[in-house]
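The next part holds the structures, each set out as structure tokens.
Here, each number is a calculation from the coordinates, and none is a lab measurement. Everything quoted here is computed from the prediction, not taken from an experiment. Cβ atoms are built from the backbone, for glycine too; each structure is taken alone.
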Structure P
Amino acid sequence: MRFPPVLALLVLLNPAAHGSETLIAVGQSIFNGQSSVTRGHARLFNATSCDSCHNGGAGGSGPTGDGPLPVALVIQLRWPSNADATGGDPVYGRIFNTAAADGVQAEGVATVRYTEIEGHYYPEAFRWHMRVPHYRLSNLSRGPLAAATVIKPRLAPSLFGAALLEAVPESAITHTGTGPNVSASVGEPVWHLYRGTRVLGRFGWQGASVSIRDQTTKAFAREMGLTSPDQPYDDCTPAEGDCLRTRNGDSPDISADSIGAVLAYVVALAAPESPMRSEQFSSGLRLFTDLGCAACHRPELPVDLTESGSGAQTPRVIAAYTDLLLHDLGIELADETAAGTRVLTKWRTAPLWSLGYQIRHQHSATLLHDGRARSVEEAILWHSGEAGRARQGFLNLPRRTREALLRWLETL
């Protein structure tokens, strides 16, 4: 997979960005943690740089076995009675922070243990295997979590092509089209009130962020402990007095200019180039569609891009393999409360267009929202709920056809 020059995409999306190589370089320095901008300000955090979780803009690597969670796998916390589902645990906040500055207590340790389950393909007797994660939060510095708090393990997603996903018109997401590669989707949009406006959520595993800026500034505040003009509060709660006492008054830890530089870098992270449209590729796409996978992983989405110079809106099509909608994928993937109760969890369809890159560049594949799947095959087997029929169709494929589909997916 090849990536075009990062500046080309930035200029296409933002004509004012022409000649902004320096701005991108500054943003990359901050992203990589090489700038003093992000040092020495955080109180409670998980990572000290964006690159710790999104290496080079790629998705994070999950656990390869039992033990402490890698930095790219963050435990989000949600208080279920909160009306907009964004409130965190009353004591520990929205993120379980496993690191802290001097004089501040980290919140604890997050670990995972796996058990194996297996089954058989039909009509053959080939075995399949899946690993089931069991999460544990220990050494809690401020007592137990509230029993109703939902524990949400979330792996850092890929940032490649984020600017193009942001350029998909809302109407193209909320009103699915028709065509040879598009099926009717039963997904639902997730709406947020953002700065007084009702806006569609399209970023994050559950569409919790409405834009690249929203997602980036939330990550700075909650996972890196750095406030900004957009997010003036970090994840310290009233119960965490040691954290509150070390705050830098009302001054943001990271400036609007620094946020702008990081956004320039993220916007410039180009999408993967689409595979060549060979007969072999078309055959894989037909099988993908016939199984019903394209109902949610839409092979094509329109985008409106502003051309440099003219300012004209130019319609284009991207092959992101997502509908940016939420779907119920079954109780097997559901989050659990601190008391161990499973809760209904809906997932934004993950774009597949950097799947091949991720598989080739990770030492061991760790797919899905928490990295539990060790292969594309295992990721498919975890699908249930709305995707149950597609999963069953995959199980029923002849061995060679099934392997051909898996090979095709690894080219995306």
Structure Q
Amino acid sequence: MSTETLAQPAETAAGARVDLTAGLTTPRGTDYYLLADLLSDEERDIRDRVRAFVDRDVLPIINDYWERAQFPFELVPKIAELGVVGGAIPGYGCPGLSRLAAGMVTLELSRGDGSVNTFLGVQNGLAMGSINMLGSEEQKQRWLPAMARLDKVGAFALTEPGHGSDSVGLETTASRDGDHWVLNGAKRWIGNGNIAHVVIVWARDVADGKVKGFVVEKDEVALDATTGYPDGYSAELITGKIGKRAIWQPDITLTNVRVPADNKLAEANSFRDVSRVLTATRGGASWEAAGHAVAAYEAALTYAGHREQFGKPIGGYQLVQNKLANMLAEVTTIQLMCFRMAQLQEQGKLTGPMASLAKMYTAQKARNICMEARDILGGNGLLLEYHVARHMTDMEVVHTYEGTDSIQSLIIGRDVTGLSAFA
């Protein structure tokens, strides 16, 4: 059967044509255990504001950008207007959201699209988070206000071609030369890395072997400009991705890139400091998994009510209801884990292994939910206009980044047994 045939509206027993794409992205507010009752009025307002933005501005255009592998620059000023850039960071023009509100922002953006969420996640958590946690007061004042307005966009350059899960072994070097540092090396999969004004580069100081953080700046004001970087900074866009196609992730080469000495993050002096940032942001991947899971489940539920086979909606068959019930159970478990994680963060009790447990479990289950949704949609589930395939392939990315489930399991295993299984 051709994809053209699959894409046609269904025909009911009475001969009427049904548009099976209708309502697939309409939010149902899936919340089986009434967790929204735990939200404050402010948190509920933030959720609703981002949800409306997704429905109004993201979903009508994102499939086209995703298919063309282009970044939707038109959304950036609209994201800035939401008042959520900077997430939980207090001061410096940032909103100082509660952890729960910040989580709801991530969930709702991801319900719309993973690429758009990654753009903001890199900005809020990895780039601005590094500066907020590890920068001096002067550095925070220098960079955070403009980033909170999205006048400046950030990137986080840690992963290397030869070091993904073992990023602790990174090979990029930093050498002090008078009032500058000189960076040499290569980075890979750096979201926003070819357009960002502020790139946090992690490199090993040749003098003491310690990993430290440096800010490479673009002097070109325009966000869509890929020029304006220091001599020796080269970014080549990675192409051919099957997921997160609307976020640009280049390979970066650093050849004798000179960075002013005062662009070294003041408190970034070892890989332990990198780990602090990653632990603080790992929860975001779980909230993203929740967003993809909700989107896929709701699309499948809506589709099952419209699609007819053998004379009735497929939602009336036992096999489909079994799938939907189990998907809902997994969605609900993901939501419960995310809400509890936010509470622990607010209390300062969330540990690295706790964050790893959440990331491992939520990514596994959300990936499964997306695959089940694709199965319920049958051949139509392969088409972008039905949205599920985009969430499914984006979840393949979430399943891998911020630490694979295998690496997360080793972190958890070390915590519970007291024995390290890392090589």
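Key figures
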{"item": "Among P, Q, structure where relative contact order in percent (Cα under 8 Å, 6 or more apart) as derived comes to 21", "result": "P"}
{"item": "Comparison of P, Q - label where distance in nm of label points 7 Å out along Cα→Cβ at positions 225 and 241 is highest", "result": "Q"}
{"item": "Which entry (P, Q) yields the derived value 20.1 for mean projected area of the Cα convex hull in nm²", "result": "P"}
{"item": "Among P, Q, structure where semi-axes √(5λ) of the Cα gyration tensor in Å, for residues 73-232 alone as derived comes to 27, 17, 16", "result": "Q"}
{"item": "Identity of the structure behind -14000 (criterion: helix-only ellipticity at 222 nm (-39500 (n - 2.57) for each DSSP H run of 4 or more, over all residues; to 500), calculated), options P, Q", "result": "Q"}
{"item": "Which of P, Q yields 23.6 [mean count of other Cβ atoms within 10 Å over residues 89-96, calculated]", "result": "P"}
{"item": "Structure (P, Q) behind the derived value 3.2 of distance in nm of label points 7 Å out along Cα→Cβ at positions 33 and 297", "result": "P"}
